[in-house]
Structure 1
Amino acid sequence: MDYRQADDQVFAIVEKYGAAVFGAGCNTEFPRTLRAMAMFCAKANSLKTAMFDSVDNNNPYAYRVLYRSFCEHFLRFLYLWVRMSKEKTDAVGSEYYNFCGAIEALDYCNSLRAAESLVGNEIAIDFSKAIETLYPEAARLNKRQLEEYSGRFKYRSILRYLSGDGIGFVSRDVPFLSAILPAYALYSSFVHGGPYTDLEMFEYVKPETIEKCESDLEVVVMMNATVFMLTSMAVTFAKGEKVDHIGAQVNQVLRKFAAA
């Protein structure tokens, strides 16, 4: 079984059961966290599809931009899943939507002010009122506190959390995340247009370059399937059920793929 066959099999499971999995989370004690997980299923799959297209179109530069973004999506998803599983509350979903949402909105408002100031205009709108309406839980925090809370969702903070006591997702015995981190760091140059990309572009005429992307895609397919599998597990837990038949089907595909 190659990675495309594995992906097709996982997609067939998602297509059959996805609506039931994603809809069930709304009627549990964890609606915000499960909503965030469901959305990461959709976002991660969208990035994966674009990476397939980049390989098919022999575009390793775009592939690496997407891969780096995919890894960040995966880390944020994993942080949501682990905290919900450990704390058994909806707190992490609330923090994600309120604090990350508020800081993004503030950054956008500041960019509007900066853009207008470049042409000599001033914005008289009081953005703080809009933030207070959209994110009331975040409105009670000052800027430093808001950055602290939203900073929990940045990849370095997530890695510290996942490698902490009682978590163990980043360790010698569990090297999976450690394996993707070098690529995550290196490919940030592609996201930001750094000088390392100039060196890489001279290698793009070589066939082994796109072969390396395809090798990465094997990991991407596994991570993308894992996002859905863990979401299904979380919904099963939230509903008070003991057996996750849907996640088990995905796990079976992954085991066959890994053994191939």
Structure 2
Amino acid sequence: MEIWQAHYQDQFHDVPCTIENHWGNNQAEDVFKMCIDGVTFVGSNLDDWELSKVENQENINSISKNFSLLKYGCQEKGYHFMLQSYKLNINIPTVVFSFEKQCRISAEINVVFKNTSDSKEIRCRYPIDDKYIIPNASICEKFNLNIENICFSVEKPSTFFEKSFQAICNQFNGKYYFYNCFGCLYSDYSPYGQGNIGSICCFEKNKENYLRVYSKYEGEYTIWNAFDEGFIQCQETNLCEHFAPRINCLGGYRGRIYT
């Protein structure tokens, strides 16, 4: 488990907090866990926070007085309570490689998510008994990468980490490369799509075939072939002993990530 430092704000709170990242722990029911004012929220991404199941049932009346919550589901299968109208500033540790120093360097991602009704983003409908409701949208207000005294900032950050990581890659100018799963030669995104974090696929065990991939549909061997042959799912900020830098290459569905 990793602990990420964060800061949470809404109409009732302006407090530092921590986010527990349980990725890879098969015993954990949820990937992310966050406690605000004694209340536990859980999520599979960083912008889909809901009350934990225990507190859904036991303390919902008192909790609703201190948080903006969207209720969905049905009485038969149970209700869920989605956190709404907040801002979350998160610091995520990661690693880059410095060409100048010829070594790995600790770095930190700073990302700010805002959950708001003031957005034109397309949103999914959620069922509530015999009707549907539309929750607020999550937007990414800031995505920075801090390396020592240098800050790489994304001009138009996205809730999808892939797009913001790519924007940072375009600023490295041959000085750094990401030393994590996003920057690995053997990782790629699912052809079905992905969430904002945590859905990159590792093809290291099938790397020879995977590096033949250059398209979703065209060619003798596509990303679907590699996908069907199996993969391990990982987070973009993870790192393992099989890492190989995704530089000077065209292999894989994603192709080149550095200019």
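Laboratory data are not the source of any read-out in this text; all were calculated from the coordinates shown. As the structure is a computational prediction, the values presented were derived from the model and not from experiment. Cβ atoms are built from the backbone, for glycine too; each structure is taken alone.
Tabulated data for the structure shown
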quantity: Origin of the value -2500, where helix-only ellipticity at 222 nm (-39500 (n - 2.57) for each DSSP H run of 4 or more, over all residues; to 500) was derived from one of 1, 2; calculated: 2
quantity: If FRET efficiency 1/(1 + (r/R0)^6) of positions 142 and 158 (r between Cβ atoms, R0 = 25 Å, to 0.05) is computed and equals 1.00, the structure in 1, 2; calculated: 2
quantity: Distance in nm of label points 7 Å out along Cα→Cβ at positions 14 and 46 from the coordinates reads 2.3; which among 1, 2; calculated: 2
quantity: Origin of the value 3.1, where distance in nm of label points 7 Å out along Cα→Cβ at positions 30 and 54 was derived from one of 1, 2; calculated: 1
quantity: Which entry (1, 2) yields the derived value 1.7 for distance in nm of label points 7 Å out along Cα→Cβ at positions 230 and 246; calculated: 1
quantity: Answer label among 1, 2 for the case where relative contact order in percent (Cα under 8 Å, 6 or more apart), calculated from the coordinates, equals 34; calculated: 1
quantity: Which entry (1, 2) yields the derived value -0.47 for log10 I(q)/I(0) by the Debye sum over Cα atoms at q = 0.14 Å⁻¹, for residues 62-109 alone; calculated: 1
